[in-house]
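Structures for review follow.
Bear in mind that the values in this text are calculations on the coordinates, not laboratory data. The structure displayed is predicted, hence computed values, not measured ones. Cβ atoms are built from the backbone, for glycine too; each structure is taken alone.
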Structure 1
Amino acid sequence: MDYAAAASIGIFLTTLFLMLRRPKGINLGVAAGIGALLSLLVGTVTITDALNALGNIWDAALAFLGIVMMSVTLDAMGFFRWAALRVARLAHGNGIRLFFFVSFFTASVSILFANDSAVLILTPLVMEMVKELKTSREGSLAYLFGAGLIADTAAMPLITSNPVNIVSADYFGYTFIQHMMFMGLVGLVTVVQSVLVVYLFFRKRIPRTYAAETVEDLIKTSPKPMHLRTSIVTLIAIDVGYVLTSLNRIPVSFVILSGAVFLLTLYALTYRVNHTTTGVENGPVHVLRRVNWDILFFMIAIFLVVQGLRHAGAIDFFAALFLASLTLPAVLSVLVPSLIVTVGASAMNNWPMTMLGLLSVEQAISTAGLSAQASTSLIFSNIIGNNLGPHFFPLGSLAILMWLGTMKRKGLEISLREYLKVGSVLSLLEVVTASTILWLEQTFLQITLTIVP
């Protein structure tokens, strides 16, 4: 092993350690930034690599920033609390019905606002709800697993449901509509599957009834959301904008950031006029502090660190595995690449594996001159493995780490064994189902991806 290979592996492992252990409370951006700086200093990547990384990641990073900014603004306006309480009201005191409603509500928020935002905002709301309803710990776990794991599962149907999707679409040059054409059905089926699987795990622990009047009391004492109609109209306009910009190959981040800035400005103006009602703790400055600013730097920096692994042959290794898997019969040609990515994402976290997967798929396509069908299979297998595979093990997904961390801060700690009993089984079932649907789409509908060079 030469110097460059040893250095790139050492830097990658150091970066992973910093990301997962967070010594002295450093954030993800700093952790990845240290790895990127070391990569530049020792020469495993160049300034040109850094500029290329910026070119590949900036749209996804800004889109993620816009989604989180919009989510925390709507949360400060009271939008999500208002919606969650209406969902609880619809269950009419039936605990099982409430489980399904909360799970599908979480999935809807995740699809529209990305999995990280859904976990960040809805986990505290669900915890507050089960506390007010005086639900036992075992019963609370059912609702919280329904919220956390389903949020991570639902990040498939739209490009904007997960930054992983945006990075892939930008990298290979396909559109919002093309992504939805392949992943829309995959996402919806895996969400339904996940809700049913989580229900089967917790069916004996879910309370059969709860005090419906408690929900009514919470609704009465909760202030009406600010600018409710304007917020809904803005969200609809953003969804329409996704399609229009995608058809014209305009970066999706432009639409999201425009909507986020509009809502934040509207909120800030209202706050200035009536700050005594909105509360100092929810002012516009507080909203901006809740945005994950470090993610911007993290996404670029981790791409640099992963690029350094070229020297260690990691990209050649995964490209060779992907090419070998394409020779397998029938559905295995899609399932095996998805499982390869699942193992990598669970072991090293899905963001590094996403970048490694993109570079490896690109290399496999270019070196072997793959057909459109084979290329499509690898591109979306990478997405399936990095969306659904990571919650096999809690370290695999940033959203799951946030979910576990939020509950721990509020006094509810889930053991590794408790998590793996559900998360590992669910993850494997989802990957198998998603890969099977993707194979069926390609085999019987004969649809493939048009990749822009």
Structure 2
Amino acid sequence: MPAFVRAMLTGGAAVPGGDLFEEITLWEPDPFRRETTGRLAVELAGELGRPGAVTLAADAEEAFTGASFVFSAVRVGGDQGRVIDEQVALRRGLVGQETTGPGGAMMALRTIPVVLSYCETLQRCSPGAVLINFTNPAGVITQALTLHGGVPVVGVCDTPGGALERLADFLGAAPGETSWHYSGLNHLGWVTSFKVAGEERMGELLARYEELQRFDHRFAPFDAAMVREVGAVPTEYVFYYYDAHRYVDGVARAGSSRGQDVLRLNEELLSGVARAFDKGGVKEAWSAYSEVLGVRRDTYMRTDTEGDNRQAEARAARAEKGPELLEEAKIGGYEGVALRVIAGLTSRQPARVIVNTANAGSAVGFLEADDVVEVPAYVHGGGIQPLASGGLPRSARALVTQMKEYERALVEAAVTGDAGLAERALALNPLVPGITAARELLAEYRDLHGEHLAYLR
């Protein structure tokens, strides 16, 4: 929350036409988070020369009233719910991850009814406001909101943009010198063309893939020969589909899942911010927050792909660099993508941005018009226009088609509360070995998640 607020205030001021935001209202239902990261977000505004620009609302209705844009980042069941999602699958030798496989399905089933109820409130309080979805699994949640939310919605993720930036760095391309094709679903996408100064370099990227793996860890988990066989560069989450066995073995070697790592780091972050406020002020609280957040970012996917969360290494590197100063913090990730979307929709700075949006105009030709896809889109004052994606290799098309069938069935199960349909949807997921496993998984998840899945009948 604080990093997002800082990005919105400082990055928004850099957009042509002046500040994007007059006021940011936050709603955080958890009391301890309100008193720590919520308080930090509010007080950051004063440090950045915008006192009073950020407030904390008492409830969702207050937060939504008068809004032009609403950012949704919801984790129903908290960090412990994520751990349950992972561990139930891992005990069966299956991928246990928060956005893919059975874990992603359970996160979606817990979350969809909640975000749809928020949409009802938003329609009442601020009809016409645009919902920008950060909530994972972003593709499935955006699909549910597109079909049933009744509000304008777009999903954002920094995975494809980050991959494209690193490909440009690897090839030594100057800013603005590259063009590319990217297509797929959220956390299931491929770069199929990459040009520098008009010259196609995809063949070179594939031929030098082992070098690329040493250059950046997000490309490292993949089998290089398989990537060359497919003929496109996958984004990092495709790893869970291409090498599920290696992932499960890696987590076993590490002795903990990413969710368990994040649970501990988030507890450390919140307690560190609370102590910093007790002893100092907003700058000390920002330092405590940014240090642990930095470790969390630096160890992203390390447990899953390397069997080692690399926390000691990340902490040592952070200690050597010293604390991140508030004035020097960089804007990137989800915040950067969201800023570009808003700058486009307000006509301040129309842009080509990779987003999750309905496949209107058949950007992905083999899917339906109301299927949510992750593709480049022209974002401008008139809305979001998905652009032709350039196609996908045949094996990628097959995987995307199966995943979309699973996503649509899962959304229907969540909307209808049909437990049998939820089982069948789960069985369609490529990471679930059939209907019997799906039934066993759902039974255990329903028992452990209790009230959050009690609506399924």
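Sorting 1, 2 by distance in nm of label points 7 Å out along Cα→Cβ at positions 97 and 369 from high to low puts 1 first, with the largest value.
Computing distance in nm of label points 7 Å out along Cα→Cβ at positions 89 and 185 gives 3.8 for which of 1, 2? Here the read-out was taken from 1.
With FRET efficiency 1/(1 + (r/R0)^6) of positions 121 and 217 (r between Cβ atoms, R0 = 41 Å, to 0.05) derived from the coordinates and found to be 0.50, which of 1, 2 does the value describe? Here the read-out was taken from 2.
When FRET efficiency 1/(1 + (r/R0)^6) of positions 233 and 393 (r between Cβ atoms, R0 = 41 Å, to 0.05) is computed across structures 1, 2, the figure 0.50 traces back to 1.
If helix-only ellipticity at 222 nm (-39500 (n - 2.57) for each DSSP H run of 4 or more, over all residues; to 500) is computed to be -16000, which of 1, 2 is the source?
This value belongs to structure 2.
In this comparison of 1, 2, the computed figure 4.3 for distance in nm of label points 7 Å out along Cα→Cβ at positions 313 and 361 is attributed to 2. Please compute FRET efficiency 1/(1 + (r/R0)^6) of positions 73 and 417 (r between Cβ atoms, R0 = 25 Å, to 0.05) for structures 1, 2 and give me the label with the greatest value. Top value of FRET efficiency 1/(1 + (r/R0)^6) of positions 73 and 417 (r between Cβ atoms, R0 = 25 Å, to 0.05), among 1, 2, belongs to structure 2. Given a value of 17 for relative contact order in percent (Cα under 8 Å, 6 or more apart), calculated from one of 1, 2, which structure does it belong to? Label of the source structure: 2.
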